[in-house]
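Once you scroll down, you'll see the structures, which are given as structure tokens.
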Structure P
Amino acid sequence: MCLHLFAFPLRLTCLGLGCFIIFTCVILERVLLASTTMSGKPKKNISTIQQQPKPIKGEGKKEFSTEIPKWAPIAVLIFTALLYSKALQNGFTGFDDDFYVTKNQMLYDFSWNGIKVIFTSLCYYTYHPITILLYLFEYKWFGLNPIPYHALNVMLHLINTWLVFKLTEQLSGKKLTALIVSVLFAVHPMHVESVAWVSELKDVLYALFYLSSLLFYLRYMEAGFHAKYYLLALFLFVLSLLSKPAAVTLPVLLIAIDMYKGRKLNTRLLLEKAPFLLLSLLFGIMTMVTFKAGGAMNDNTASYGFINKIFLASYALQSYLVRALIPYGLTAMHHFPPLHDGYLPWRYYTSLPFVLLIAMLVIRRSSLRKEMVFGVFFFLIAISVMLQIISFSSHLYAERYTYLAYIGLFYIAGQWISKVGIIKWRNIVIGLCTLLVIVYSAQTWARIGTWKDSMTLFSDMVDKEPDIYFGYFVRGNAEKSEGNLQAAIEDYNTAIRLNPDFEDLYYNRGTLFDASGNFKSAMLDYSSSIRLNPKMPDAYNNRGWAFFRSGDTTAALQDLSKAISLKPEYAEAYNNRGWVYFQSGNTKMALSDFNKAILLNPGFDKPLYNRAALKGNTGNFPGALEDFNILLKLHPDDNATWYYRGMTYLMLKDTSAACNDFKKANDLGNEAASKMIRQYCH
């Protein structure tokens, strides 16, 4: 209800952001123009740089492309800002937003050391420190208020829309082409995922630096190969790589631009690209190594076979091509298909002829052959690292991968419309294009709402792919976090029926049985997880704890020790094993495990409580007092800690200090403390 009340102010806020972006873009454009005219050298025109076409005259009318008003790009930005204002009503989702923002410990340390950690560490198996740095500042200034996070994504998308306009204007020399490409880029439903999803800050951020690098490279060519523009393009490429490794495609795209502009492929041109290519190779290798080391790279060639992988790639290409015109069946995950007797569904085998047919249409002789070849190569280069030839994820294709790639396809459309010679037909085509933009905008508006929260997003995944386990799995996780345990169990049951070989399903369902006291069912699920993945320390830890609570101390110690052997830094397993030792009377081993757990995670309060209890139980009251003092620094409003420290003071014969603690505990709502006050404090 609150979101609806604030909907109008949020739209005004987004409109204000759009105006700010427009002002920034105008200033930046002025700076670029000034830097060209003040370089101290006359501009050397390259013969192959396309000039603004002369107007086509017919019946006293000018060509429409020469009549594009100056306010048209500004209108696109304002419309896009209003369209994406709906994203400001969205919150965080349980789909990677926890890894990047809500539970990301890198964001807790706003200091030079914290920044150093960001630039020397991976986040979610990937090195993109500039993206995490922006999250750090957002978290410092706004905490976990989702509005600024979404506002930044929208703002970057607006800047990118302007950059797309300037880039395609320089490539084509036609404002109409630039306007068509930028408006399609701005409102296409396939781009919602990149903008409305907080975790995809990396997408809009790397695109900003990527497009800026391309613009400065074109400026470098137009200014007679002036070194400062080359260095700016290289610097922006580095920033793009540090935002998202997908930027590795830029050097190949630079060569494609060279070819489009008529430059010859020679030694000088290749040496010119050497720094770009070396950086691309470095970041590409680093990304593959880190993904493989983290277990995120899932090369399923063995299960699908090389031939099937070709058809999977062609199906992904077909899906991207078709959805560029008809964006249907949009969902957050498009999974790999199941095999039936070693074969893919029939539609995957028909995709290759479709892609080859498109290729034949592209290379056939026509007035648009050059533009079509360049546009298709732009698309293929930008999308190439996302075709899952080597699988980096469990999905075959994703809508966010088209964010930059579709510029190539939109460029073909823009050039085709611009080259329609008869004004009457061109106006009809532009009218149809306008209608298409309206339809796309309506789809985008609806699609933005899908990213409102976890339940909305995951329910949409289930609706779109009811025979795929993943939607039920992540929706079950969301229901679990919201305390809707029965609904979570039902979703896990459905997911297990669809995919009985995924260990996390059993583990997550086991934690629900565990929480409800159904230890027998919990242990069965933990055992299923271990059967499917014998190197799963969390399953051993939880099964060991369930064994202990069901009375089997021997089995509990075996499982907890196994968890520690698999994960030597596992503080929770040390704490649990320490408690089992403590309850078994082995205080020496218990104290050793509690000390280890505290050493591994000084902020972990459970082993501190347990160690304080052990010290008090063995008569070491001064030691217990030290632990309670540490706990009160960590949790000054915990009434139980005040109460137990008061009890410790009583054992040390310090009644005055004990009464102070009992009063504090009573003020915080501890009922047992009031009895102690009546008994000892007068």
Structure Q
Amino acid sequence: MNENKREFKYNYGGKEIIIETGRLAKQADGAVFITCEGTQILSTVVSAKEVGEEQDFFPLLVDYKEKFYAAGKFLGGVNKREGRPSNAEILLMRMVDRPFRPLFPSGYYYETIIQATVHSFDPSADPEVFAGVASAAALAISDVPFNGPAGFCKVGRINGEFVLNPSLNDWDKSDLELVVAGSKDAILMVEGEADELPEEVMVEAIMWAHEHIKGLCEFIESVAKAVGKPKRAYTSVTPNNAVMEMLRKNHEATARACLAISDKLKRQLSVQEFEAQVTKELESPTERAKYGFAEGDKLGKKIHAAVDEFISEIMREDILNRGKRIAGRALTEVRPIETEVSVLKRPHGSSLFTRGETQVLAAVTLGGKEGDQLADSIAGVSYDHFYLHYTFAPYSVGEARGYRGVGRREIGHGNLAERALRKLLPKDDSYQYTTRITCEVTESNGSSSMGSVCSGSMALMDAGVPLRAAVAGVAMGLIKEGEKFVILTDILGDEDHLGDMDFKVAGTTKGISAIQMDIKIAGVSKEIFQQALKQAYEGRLHILGEMAKSIARPRSEYKEGVPRIMTTKIEPDRIGALIGPSGKNIKALQEEFKVTVEVTDDGKVKVLGSDTNKLKEAIATIDMQINGPKMNGDYEGVVVSIKEYGAFVDLAPNVSGLLHVSEICSDRVKSVEEFLDVGDKLTVRVVEIDRYGKIKLSAKAVKALTKKSK
């Protein structure tokens, strides 16, 4: 028996969670094994004991891994070992990272790794929630400095009622999917999607979630009191105080001159020149000693940190006390917007959205299931028919480096834009296309993800996708000192970097479709949320008005090159007949009519092609093959063989009937060959279908045949 093992139980929204310590991963700085229903997750935290001499940022890394054995499954594909994280795992890593980061002490730059692994999976207990809870508990009981605890939850809304941490099977019934993280005192992170819900409902949901998080934080505190380690001492890495005082005394005008420059690259160059000027002033041995620098110290990063902090002070003071933003923009002012559609010739839909120095080129591709995105996870195999790919190339911010593939940030930004747009697709089966949106950020200075929402919305409408309404997004910022705060509309990159919050809201004129909030302080209040959402709504309406100047609603027709779709339905037990042995029949249909035929397990048949007449013929043929001809129906057929007693006529591939000699014409027929040859086309009527399915045809019931001329 393990004497160190301890268990702590808590009822969280009607589900019992068990936090276990002291049995697993005892060499980690903190380790928690959490159990809820059949879901079990081990979360560990380890933080380095030393910090690099030139370290100028906090290297926090969150890893999350779903082991397929957790669900009793094998990994699909050739490689049966879990490897590179999936998009869903990366999104969870970001979700845990973002609320934890502001709770580490300022100046704590020691490399810290949080790792959460799903060892057992039950759909009734969402591992995304409990990975966050376990990681928060592991930090709380560790000796790593952390101003927690923090708590996580998910909120759904089913039949108008909020639901805490719904099971995976319940999300289809919900018009809201919200992840909320917080401390006992404030909200730390929000992310989710909604079915055009009003701002007041979103605030209510967030505050409802926070009430549950408060109780969870108290529970984690009690665990830390029982088994937690004393927090370790550390050396804080902060800007040089003497240099900061010198900057405040001598360079306030220089800093304000930098912040007055509107152009991003020119402003950055001005700041670099400012840093070079300060470095030059401190180069002499006398000045180095005066400001506490050793003879061999490299000043570059240290001066950069001081100037960055000083410019932040000036910017924040100007906003809070003077109502003045970078380049003099008003607090609620949205930068100038330019919009275009159909900017690319061959894609099925395209647009270009420019807001200030942020620009996104979007393209839409429509097609069939060959474009579906496969996702293989412990929850099962799924196929996504709508998805958005976001690309942020280095040239968009003037950086001279190569593109090395999709990073975590791109996956996160793309997911947010995808959520915002997906909710506006038709709710029924009237829209049959698999849809891919690509958003290429060609220029960036603030909220390219919200620019992607705007550009993606216009490109979808340009493609003729029947969105219920146009969607726009805007990023809000926050400057807060004590109880005083200011909300900024449409933040720049520098306002994001130097401010306290990045709050993105996307939606329609009716309500919110996606939301995401990251902060750099220890939380925000309900009052801040309400004002930020109010300003975001006003900004969103302005942006939607600018977008409408280029396109206000989906085009009524798809463009040339978009495959047309027609559908029909067959009984599931007839799918095999449609496909045929080794796919022979469905391949023949596709070749004859130059179409693509897709069939789902429930019997829905989708036919894609460029020629509407061919699509109709293919649908009619499928209906004939599966359901057979209708009594007294007239059909065009082809003679495939001739006998003494009549001719066999194909009404469709694999559907034949007998045209008896007595049904060729009213006179007595001595020889069928006098009237017909193999390959002849003729119109016949179905006059009988016996109990065995044999079909009898008549030509004379439509029009009597005449003898062929010799």
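Read-outs throughout are calculated quantities, based only on the coordinates presented, and are distinct from any laboratory measurement. Being a predicted model, the structure only gives us computed values, none of them experimental. Cβ atoms are built from the backbone, for glycine too; each structure is taken alone.
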If semi-axes √(5λ) of the Cα gyration tensor in Å is calculated for P, Q, the one returning 64, 32, 22 is structure Q
Across P, Q, mean count of other Cβ atoms within 10 Å over residues 280-287 reaches its greatest value in structure P
Calculated from one of P, Q, helix-only ellipticity at 222 nm (-39500 (n - 2.57) for each DSSP H run of 4 or more, over all residues; to 500) reads -9500, and the structure in question is Q
Matching -0.63, -0.80, -0.97, -1.29 (log10 I(q)/I(0) by the Debye sum over Cα atoms at q = 0.15, 0.17, 0.19, 0.23 Å⁻¹, for residues 312-399 alone, computed) against labels P, Q points to structure P
When Kirkwood radius over Cα pairs in Å, for residues 488-599 alone is calculated for structures P, Q, the one with the largest value is Q
With Cα extents along the principal axes in Å, for residues 272-439 alone computed for every candidate in P, Q, 76, 40, 33 is reproduced by structure Q
